[in-house]
Structure 1
């Protein structure tokens with residue numbers, strides 16, 4: 001192999017890590033969008049539900065979704081920061 005081919009092969013090897021991070025970030029963003037839609041629906045249901053057991057259950061689900069979204073957004077920030085350091 002020529003030097004040019006070897007350098008191209010080496011460049012693809014190092015870019016593979018960035019490509020995998022990009023795919024991971026994209027998949028997390030898709031899930032985050034779905035969670036945001038679900039959160040919006042639960043908030044609407046919570047507003048229209050009378051106080052009681054069902055309302056407490058909806059609030060519990062909403063709390064879990066908020067925590068999941070927060071964790072996903074934090075993970076995305078960490079992945080992007082790690083990518084920028086390289």
Structure 2
């Protein structure tokens with residue numbers, strides 16, 4: 001994820017230096033970041049469906065080990081309720 005962020009920033013900086021300010025470069029960077037982060041949106045708790053990467057309003061690059069909504073262990077192959 002960090003590599004894709006660096007790539008997106010690099011695209012914007014390169015286009016900015018070569019062609020001047022362009023909204024197309026920002027749009028390309030946003031599309032690249034959305035595509036790279038899409039798999040993260042499918043990592044949900046099998047019991048309640050809450051996404052493991054969301055901490056309230058914030059998104060972090062590592063998932064919870066335990067679901068904050070229902071308490072299911074998400075770090076085991078066979079999740080069990082705690």
Of the structures 1, 2, the one that -34000 was derived from, the read-out being helix-only ellipticity at 222 nm (-39500 (n - 2.57) for each DSSP H run of 4 or more, over all residues; to 500): 1
Ranking 1, 2 by FRET efficiency 1/(1 + (r/R0)^6) of positions 8 and 64 (r between Cβ atoms, R0 = 25 Å, to 0.05), the structure that comes out highest: 2
Relative contact order in percent (Cα under 8 Å, 6 or more apart) - structure with the largest value, from 1, 2: 1
Value 1.18, calculated as Rg/Rh (Cα atoms, Kirkwood Rh), assigned to which of 1, 2: 2
Of the structures 1, 2, the one that 1.1 was derived from, the read-out being distance in nm of label points 7 Å out along Cα→Cβ at positions 48 and 72: 2
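None of the figures in this text is laboratory data; all of them are computed from the coordinates on show. What you see is a predicted model; the values in this text were computed from it and never measured. Cβ atoms are built from the backbone, for glycine too; each structure is taken alone.
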